[in-house]
Structure 1
Amino acid sequence: MLEVRDLRKSFSGFVATSDVSFSVRRKQILAVIGPNGAGKSTLFNLITGHLAPDRGEVLLEGRDITGASPHRICRMGMGRSFQRTNIFSRLTVYENVQASLIAHQGRGLNMWRRSDAQLRDKTEAMLQSLGLADECDTVAGELSHGGQKQVELAIALAGEPRVLLLDEPTAGMSAQETGEVIRLLDRIVEERELTLLFTEHDMDVVFSIAHVVAVLHQGRIVANGAPEEVRRDALVRSIYLGGGMH
């Protein structure tokens, strides 16, 4: 589904990513882990077109998308969430999801239909699927952090992506919210046949749902394999977890 070849990006002489390569199969869940400053967000920005690489390629289902604009990449089947929650905070939960579906369907400029009549069934189905039906009339900015992350996930899924990238999806959540998100992600990957890439600091999240774990350190991938292999890797334990991986 996704192939990254020798991606390199530097900023004023600082190398943020250096010759990063990996591939992800259909319906696979890949976790990208590493300490702060390892290059995880830069890598996601390169994959999704928010940054252009100095060198290297990104292929989505065999098509070269290197340097394409984010909206074009989105149209080609890739969704994205960010570290900082990115929602319409003054709209209701229902309106957030509905607006995203309308935009994806290319109906944003349709002046002849009332917006509240457009895609009602799809909006309600999405809210139900993500456990947001009871919050449909709540102003999104008034939700808990976990609730806002769920809305952001719904916005990303409105584009019907085949590949979804999530940047720290459980950051700032309570233990209960984190558990709910783990179960939700596991379910939507199966139901929607998604390929999922995510960055995460919570190792419980990583090792509970990831099929493959890639470890970034100083912009380079230093380990890439099954979770148990990475857990036992001596280099990973020394440079990322200080020997403290459980």
Structure 2
Amino acid sequence: MNFIRKYNLTADENLFVAKRNVVDYIWKIAKSEGFSVTYPETDAIYNGISVANKTVDEIIAVNNLKHAWQFVFNTVDYPTDFSYICKLNGYIADGQLYLNAGILRHIQISVSGTSWKPDYPDEFQIKQSLKNIMGIDNPTERCITLMLYCMRAQMFSGGNISTSMIAANHEMIRNGCGIISVPIEHQAEFMKLLIEFYETNEMSTLKQFVYETSIDGIDLEAQKKHDEFQAVDKA
């Protein structure tokens, strides 16, 4: 597989992209975790506006994702390591949304859509796997691999998809590669491939799918040329 960079941004430029579209990213992540919120509802909750007919868990989930992204925005220079990923889950699972926020799970869990059950997480093994992943030279491939590894590792009692995706996006921002965000129209296929990955531990098909469908960003060079053309045209 050839993971050519789709975006060549500085960390600051990538941070701008993430902040500009954060409500959209929160909405899509919440949907992937099974929360029934629309984009307008997500936007309202994000901005502290009361929303009718939403459960307490749905409101907490959106606010927790908001806080997790804000943490990322304030810590772009931090390494995306084991401690950082645990901290992210602490935000995502806060308010008793999930059991033992930010702490490796010590209970057996099931995964929706499959009879496969993840092993109990081993801290030493996880740290070694993360070290190996961070050794992948291609930054886009490194970030996608990080996300998928963390999803299958099921490190926490809940919020593993959210935690994995935001952790990977922290690394995407640090490297100016854009943002991983699964479009709504591709989420059903993504979940199908994710379950197959859970069951087989073969990530190549899903990795390629994410690369082809789910890398978001802005081509700033093209935008700059467009703005220059518009300025000349108006002169």
Structure 3
Amino acid sequence: MAHPRFIAVEGPIGVGKTSLARRLAETFGSELLLEGAADNPFLERFYRNPRAAALQTQLFFLLQRAQQMQELRQDDLFEPVRVADFLMDKDRLFARLTLDAEEYRLYEQVYEHLAPDVPRPDLVIYLQAPVEVLLGRIRKRGIASEQAMEPAYLRSLCDAYLRFFHYYDEAPLLIVNAADINLVDSDSDYRALLEQMEQVKSGRHYFNPLPESLRVSEHGERHG
């Protein structure tokens, strides 16, 4: 297949976007850009008390992502493929969700001042899963800063992602139901995704695979 030069993987916390981005980068032998949530010193405070730490958390991410995008633009001529686990466009999504009106005005001033010249992805992969699935994955992976996250916040985040991608038309988009598949440990799930990616040249596409236990084999038999 002719690989996209710049792939962005997106989705709410716990959906598996970073793990998928890592595997794609390994497959394509490409540079990997990660949003570096672990580097944000305000994030754990935000999950404990969103109102008290929202502005610091958001500005840290904004500055971090803007720097990454500038570096990406500078090196763009020579890298055949890049994979990122974030879209710069979604930074405002989090800002609108977490900041009050005065904080958001300040955030917008900083955003406009930076005005990063962001490379447009050749493909965006948006991973979806129900809140209950995401909460289970968050508990299982056990990242300390995430354990205080309120289910209501995660639900609001999922709704914000749905609204964002409902109108998104800046790049070819593949929307993946990731509730019942394992794109990291299952080679068959991963190969199926790669096949879907190959078909996306423009517009909006959906990949809604059945759970592995319900898939029908070539002989018409059910696995599991």
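Here, each number is a calculation from the coordinates, and none is a lab measurement. The shown structure was predicted, so the numbers you read here are calculated from the model rather than taken from an experiment. Cβ atoms are built from the backbone, for glycine too; each structure is taken alone.
Here distance in nm of label points 7 Å out along Cα→Cβ at positions 11 and 195 was derived from just one of the structures 1, 2, 3, and that gives 2.7; the source is 1.
Given -10500 as the derived value for helix-only ellipticity at 222 nm (-39500 (n - 2.57) for each DSSP H run of 4 or more, over all residues; to 500), which of the supplied structures 1, 2, 3 does it correspond to? The correct label is 1.
Starting from the value 28, 20, 12: which structure in 1, 2, 3 was semi-axes √(5λ) of the Cα gyration tensor in Å, for residues 35-138 alone calculated from?
This value belongs to structure 2.
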